[in-house]
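Asks: Each structure below appears as structure tokens.
Values in this text are rule-based calculations from the coordinates and carry no lab data. Computed from a predicted structure; not experimentally measured. Cβ atoms are built from the backbone, for glycine too; each structure is taken alone.
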Structure P
Amino acid sequence: MNSSALCLFALDASREFGEAVAHHLGFAVSPHEERSFEDGEHKSRPLVNVRSRDVYVVQSLYGDAGQSVNDKLCRLLFFIGALKDASARSVTAVAPYLGYARKDQKSKSRDPVTTRYVAGLFEAVGADRLVTIDVHNLAAFQNAFRCRTEHLEANGLFVDHFAALLRGQDVVVVAPDAGGIKRADRFRQRLGAALGRPIAAAFAEKHRSEGVVSGELIVGDVKGRTAVIVDDMIGSGTTIARTVKACRSLGATAVHAAASHGLFVGDAPQVLADDALNSIVVTDSVPPFRVSQGKVRDKLVVLSSAKLFADAISNIHSGGSIVQLLGS
């Protein structure tokens, strides 16, 4: 790819992912400086001329031992501002995992709508576009941002994986809650097309209040079938574990889980260690650094999304269609 008018930066916390994206684009990431001050403040700046160039900045917004979500968000925002001040023609934020995307509506009195506030921050520093993958609520995400957005889906990655794994098996795709039915159904249709046969659907009952998840019912027939639970993320693991238990109790012969973002916070490695769950498939939007050696690590499959993001950047830069990447 001709990179004469394009720059790709990867901030330090997402350097490995950014380099993988750059590899698929056929050029190296551009150099930059990140400097921390003694009181915890920091500055970031490009080390190449970005005047009149289209710039893409990779930073996945999850917290880890080195930087919190807030740290990473501030570094990304400040770097975008520096690029705009340096006369970049356009700046696109590439955030494989978009922090604060879960709180997208008021569910209790005086609740914040944090997704909208974060969108305002990106717009305030001059971001022209944001690219991410599998946000919690697509409609809320698209309505929150006034700058352009591109939403990618990991469905194609999951379909390629499970089509090879489940060929010849009777499969049912399970949404772990009513809100995830559309996401699971898109996966079900693409998996059915890949396998050349219809795939059954089911969804689980779910209630959440103050972090407590409840609900044990499954709508749909899972008996004698291999169940694939599809969700946008795995946080504490309780939603997946509850759905696995319900599927097994109703006679599912095997259960697999697929989620775009594997956070695995808190006791998730213990919660998901049950042998009732055969495998867990996630993308590399969040490295599985919280999962050490053990049962969960042994059944964990991490799929690379770097090529998907590289293709999206290439299509954006050349004026192509993102929809083509999603198989729609």
Structure Q
Amino acid sequence: MGARSYKLYELAELVGGTVDGDGQTLIRGVAGIREAQPGEITFIANSKYEEFLDVTRASAVITSQGRSAQKPVIRIDNPYYAYLQVLNLFAADVAVRYPRGVHESAVVDAGASLGANVAVGPLCHVAKGARIGDNTTLVAGVFVGEAVQIGRDCLIYPNVTMREGTAVGDRVILQPGVVLGADGFGYAKNGSTHHKVPQIGRVVIEDDVEIGANSCVDRATTGETRIRRGSKIDNLVQVAHNVVMGEHCVVAAQVGISGSTEIGTGVVIGGQAGIGGHITIGERAMLAGQAGVTKDVPANTAVSGYPAREHSLAKRLAAHVALLPEFFRRVKELERRLREVEEEASRK
């Protein structure tokens, strides 16, 4: 990976762990436990990967206190987070450094405001009244509409669209193709005709949010669609108008969240889950992948299935459904025996 290298004890000091084995082991990069090579450090936090611990080619391993290894290790209570810290260390050596300033092919309106050390890449468009904070990067092909506000230290990847009035906080990452502020899906029917409801609200993205590629957050009909601080959204997620998502939520790919839904702090939503409109998801709730959520979910509750039910109940129901063919066969057999008994009784 990067040109720099570190001794194992230096990495242990960085993450707050302890070394078991040769602390002078030289580490030049990081990798997963299966693909790691000599000179690299890996980690294990999930027991299903323990079979690779004795065969990995890594020079060292980050692991928990109770797990043995035949290689030098850094022991720490949270191996995955320690691995992230080490990965960030090496990532800084190979990170792309985008040129500061405005590319000659970019269009920046005279009424826009750019902070210090901003990068506006090729074919970007920054409209009148837009404000971009210090050290923010627009990589290429980014559209920043009128009166859009973008904070400090943001990274906006190619072909992101931020329509008029959108507000983005500090240290936000928008992956390629994100659309913020497209019209919410609102129509009023009169006879057989659907009449468009004007979407005059806005989108607000708070600090430290990351939104994955080709995800969309629609503007509110009135008021705000808001993603609160620290939430992380995966690729291909649809957040409809007037949704409010709490702090530090995690939303996996292909989730659909219908309009005016309120999602509490720390909610985890599995891939392809669908959430109906005008409902409330309580704090720290967990929605399993492909859950179909049609009503409110209380705080600290895990749900799954369609329609989504408390997870333990949903598992029992699924197990019973899987047994239906056997139950059907047994009922047919009991019916056959009953007929035989009745026929024998009628002959007496």
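Asks: Between structures P, Q, where is mean count of other Cβ atoms within 10 Å over residues 105-112 highest?
Replies: Q
Asks: Something else now. If helix-only ellipticity at 222 nm (-39500 (n - 2.57) for each DSSP H run of 4 or more, over all residues; to 500) is computed to be -9500, which of P, Q is the source?
Replies: Structure P accounts for this read-out.
Asks: Quick check on the output: 2.2 is distance in nm of label points 7 Å out along Cα→Cβ at positions 177 and 225, derived from one of P, Q. Which one produced it?
Replies: The correct label is P.
Asks: On to the next question. Thinking of P, Q, which structure, once relative contact order in percent (Cα under 8 Å, 6 or more apart) is computed, gives back 6?
Replies: For relative contact order in percent (Cα under 8 Å, 6 or more apart), the value 6 is produced by structure Q.
Asks: Right, next: Can you spot which of P, Q the value 4.6 was calculated from, given it is distance in nm of label points 7 Å out along Cα→Cβ at positions 17 and 145?
Replies: Q
Asks: Then there's this: To which of P, Q does the computed value 1.00 (FRET efficiency 1/(1 + (r/R0)^6) of positions 97 and 313 (r between Cβ atoms, R0 = 35 Å, to 0.05)) belong?
Replies: P
Asks: Hey, mean count of other Cβ atoms within 10 Å over residues 137-144 derived from one of P, Q reads 16.1; which structure?
Replies: Answer by label: P.
Asks: Also: If we compute FRET efficiency 1/(1 + (r/R0)^6) of positions 73 and 265 (r between Cβ atoms, R0 = 41 Å, to 0.05) for structures P, Q, which one ends up with the highest value?
Replies: Checked P, Q; max of FRET efficiency 1/(1 + (r/R0)^6) of positions 73 and 265 (r between Cβ atoms, R0 = 41 Å, to 0.05) sits with P.
Asks: Separate question: Going by percent of Cα pairs over 37 Å apart, which of structures P, Q comes out largest?
Replies: Top value of percent of Cα pairs over 37 Å apart goes to structure Q.
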